[in-house]
Structure 1
């Protein structure tokens, strides 16, 4: 079973992650790992901390001479801004954040004890874990990418995309969006929010290609892989909704306009002319592109703070102002890739269980031949 844990606070000395269950023999590419970490920090509308932190990953265990050993992998990301013990007590909770509920749950009178762990800074550790999972998936022919499809009130023009197209075009843009005209409008929205002291949400899309059919299962609710991916995306800070394929639009259409019809030729085997289901039927992958979208609410920390209540005196106040971004939708897409990569890697290992990459490749190749001959 592939699993991971993270530890650390936003302004603590270090973020830590332990990834357990990775097979032996996976080549770990440090420059690729560094690129993934840098991608999380990019995007117009990010705050000043993204210029301060370098998010360098140190591999502490589980890797030797550039390859995984099959034992738990330990990762560390040191914070340059490690000022947690010098930061002031917080007693004025921010609406929309974990502040008040977390303080009530854990009986904290200093909300700093909540917000430091609840911070989206934790996602740096997730991206590091996801980067390693991508290096497991790539030798198996599975690749992922993400892009921004909406920010604030601006939506990009819908297009059919491939992983190669997104990688080629999205990361070089200010907001990781494929629609240049929409990007300009999004930037104007961000600039307006900067002046107003406000924040913006939006939508990112993650796609995965090369995923074999049959990952997940229809037999139990907790084995449906689309539901598992939905949970993974909803676990990302500020994500309040998730969509698989054309799920939202499909709710308002007749069935004849929604289902992906099935065809067969001897040369191609079974195929579909559409992918409205986002690569899933019955909780299982179909072999088509996996398409999952995350919907982010605007961030909770506003430079023009909202009304709140001081937790000790109960008097009306304005919420605490912490250093924050105007929007993190482009970065959230990178975190979404990491979470989808982890869950796909876990599903692959569950179906084709192996202790080494070579064994895993043999098992998957045999299954792909079986699928082609079906």
Structure 2
């Protein structure tokens, strides 16, 4: 196998392959990237068996068919040091040779025939969602996906396809984030996608995509790219029972004022108390050793003073994902979960219980 390719094209693809590599064990073939030339195109693959990415490149010259593997981290290290000029890549005596002008690198290969196969592109179930809407929805709920929870289901995001809408759901048990879209033509289903895959999908896809899935895999295709991830096999918690049926109080507040005030009073301690009255909101840090306090004037039309307390991260994560100038806050009692909403996105936050 041999081919010539422009360094910047090759570099961009190899960079996108890095999250899919086995990083802990360099002796594993999944620490390598597969390069294959067939039918006038270069196919590049990377997988850690849980996720995988395949990219098709047509911009190659002086090529002969064949395939090879190369350590993905080492390859990227070489590319980052080379100039934006043509690369000459060739297999000689079970080594991959990379040349550019007077520079030459020789890297050992593994048996390319032993490289893990990608799942067959299933057409059993199609998920028809506009790519922009998909990315926007999963981006909103990503901060609330848990890490290393013993309940594996919580280490991913749920796509809950209902008859009339599609809910994108995540929770770390201290908050519940839900974004929703209208369901036009998808059959009802529940899919749990690992957090790592959710993050990579946001980086990779901007154009129109086709999505298919079965009990084991989710596969996303574009004309020149294919991504797959294993799904989390389990039953997601009944998140809908957490959503309050009604709210005693619902107010609208300017987003920027909230963000500025929260950041100000939590500069020393992450927990804060918000006190809502008829014409103001008071922000106070919750800390025994320090004191931070600020106030904004706003007409809320509340009959009684009301207080909620929370970690600043949960509030700021929500606010960072909103687009409107104003957001809604809903609450029933100080010691019950409170509700943050912006159009088709809302978060329910467990409060900090304050001593009376």
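Quick notes on this structure:
- Source structure (of 1, 2) for helix-only ellipticity at 222 nm (-39500 (n - 2.57) for each DSSP H run of 4 or more, over all residues; to 500), computed value -10000: 1
- Comparison of 1, 2 - label where relative contact order in percent (Cα under 8 Å, 6 or more apart) is highest: 1
- Here the criterion is FRET efficiency 1/(1 + (r/R0)^6) of positions 234 and 274 (r between Cβ atoms, R0 = 30 Å, to 0.05), and among 1, 2 the highest value is seen for 1.
- With respect to mean projected area of the Cα convex hull in nm², the largest value across structures 1, 2 is given by 2.
- With FRET efficiency 1/(1 + (r/R0)^6) of positions 146 and 290 (r between Cβ atoms, R0 = 35 Å, to 0.05) derived as 1.00, matching label from 1, 2: 1
Readers should treat all values here as calculations from the given coordinates under stated rules, not as data from a laboratory. Remember, it's a predicted structure, so these values are computed and weren't measured experimentally. Cβ atoms are built from the backbone, for glycine too; each structure is taken alone.
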